[in-house]
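The data blocks that follow each hold one structure.
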Structure P
Amino acid sequence: MSLELRFLKTEPIKELVSPEVAGSVWKEIIRIADKYNQPGKFTTFVAYEWSSTPNNRNLHRNVIFKDSTHVPAAPFSSLDSQHPEDLWAWMDAQRKQGNELLCISHNANLSDGIMFPIEVDNKGRPIDAAWAQERVNNEPLTEIHQLKGTSETNPQLSPNDEFANYEILNYLLGGEERAPKIHGSYIREAWENGLAMEEGRGYNPYKMGVVGASDSHNTASGYVQSDYFGGHGMMDATDKNRLSGKKELGLDVAQLSTSGLGGVWAEENTRASLFDAMKRKETFGTSGVRIKVRFWRLRSDR
């Protein structure tokens, strides 16, 4: 069985998850982030991906720490728990220890309807105000576009939107041959549901802002189609590989796109400023186009 498939099935390899090995890798991630961080010019964060994929249903989150000197001895992984509720509880505990962090959900389009629930949470419990507040506290942002498709909306949800079919990925990861469920998988619907929940129940778990991203697995991100070098290493590094028809864990690399791009409106290009701006949701996401953003100051008397 491949390492990827064992991970999807939450079958850890004992030698790789031992504190000696996992801890040394985490320390190296922190060291590399600090090595290349250049305040005011190029900002890096200590971060990792919590890669929960129960039954091939994507619940991935990117966890980002504000300060490399305030991080845990080891991250909380999906091998510890596949439930985002447990990730949020761990994040709450980190803040009590002085480790400031946030997480960004991504690839909601491949969640099979469970990224943005409205009735029960991922443990089957009724959603209530406390659950909604936990999500708001820990997930100020979600990813609207990346190389494995768009998570904004779907033609079935937005039939009058001529752009709703842009970069739709219509299968689950992991090799399961069925299309993911639409409801609960897209951001525009989650915003609408959140407003309805606030009006009817008094709470709204879906007040998140958005970013675009790459989800690249080859340490680089190709934003331009004319110079696209793939996103998964040797699996899609060449035109020949991308057109070969070969699939890995159900992933058809011929259907992958160039990366998305996130923008942050911050006072300066530093960890503290960018992190606080992300918490404020002063962000935007695109399909990779480096757009210029204009701002208007609204009159306070309106």
Structure Q
Amino acid sequence: MKRQGAPTGANDPYPIGLLVDVANRPDTPMATLAQTSADVHFRRIPNFVKAHYALRKLDEFGKHLVKVGKLSRQSEEQLTVGEVAALQGAIYKGDREPFFKQRLAGLLEDSASNSEELDPETQAIVGMDLPPFETYIEILTALRGQYHRRYITECLDSLLLKNRPGALLAQTRTRNAPRRFILDSRLLEVLLQIAVLRPGGHLGFHSAPLRIDELLRWLQTRYGLYVDQLPEGDGFGPASITDRQALQDNRRAFTSRLREVGFYRDLSDAYISQTVTPRYEIGLEGSGSNRVHDP
């Protein structure tokens, strides 16, 4: 999800937005939106794999430059990511092209070791007449990228507990079924226990109620989880009428889930009075003020 302590927003250089289907009902407009959200993020895996290969091989090139004395570096000091990326610059072209020409020749020899000709995809890349570094990375990604994409996908499925209690990801058990982001009740309950805590008190924190709209914004800013809004810049344009209706239904499903797990208190029909109340109340004073809220 997100790195700890880094909120999503204007000040976050790496924002993320996951649109979750709270009701977790397939074949609904909201499920379709959640599928789109998941598809956008999983389709970013191939570009990540390619970028990883590029930086890794540039790092090897940088170590070569250090070894031959063309790049100043302390013996034990590693290149930073910024310094590695800078090795794509024109100033290093004279050394970069022969280095990757040699790497490319070895890669082509290995890929054609079992036959006299290169496979059609590799031949097509060679025929594009790209610079040696770009050709090398494209062929490397074509030959080995699928392996990494598969295992990264399996890793994400495991981390997001796909189709398991507490899941953030679901997929119907049919071949090539699309994934979609969901918000399982067990996961929601854990997040609620965190959401109602505030700094201060004899334990260093205390519990306090908050409005549902505050909770929804908290989920967005802290974890990038969207319930009643489309994540801007993560595969969605302006919301259509159908989208808005689906998001409203999703918000109602969210409220129902809050009631099911015992955190919701609706004092009246007024929007301002719809609050989330702590299940375990921790007071600002001594331990005598702590009690368990019985829903």
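Every read-out reported here was derived from the displayed coordinates using simple, explicitly stated rules and does not represent laboratory data. Source: prediction; values computed, not measured. Cβ atoms are built from the backbone, for glycine too; each structure is taken alone.
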query: Thinking of P, Q, which structure, once Rg and Dmax of the Cα atoms in Å is computed, gives back 25.6, 81?
result: Q
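Taking mean count of other Cβ atoms within 10 Å over residues 65-72 for each of P, Q, which is largest?
Structure P comes out on top.
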- prompt: Out of P, Q, which one gives -16000 for helix-only ellipticity at 222 nm (-39500 (n - 2.57) for each DSSP H run of 4 or more, over all residues; to 500) as computed from the coordinates?
  reply: Q
- request: Determine which structure produced the value 2.8 for distance in nm of label points 7 Å out along Cα→Cβ at positions 185 and 209, calculated from the coordinates; the candidates are P, Q.
  value: P
query: Where does the value 17 come from, among P, Q, when relative contact order in percent (Cα under 8 Å, 6 or more apart) is the thing being computed?
result: P
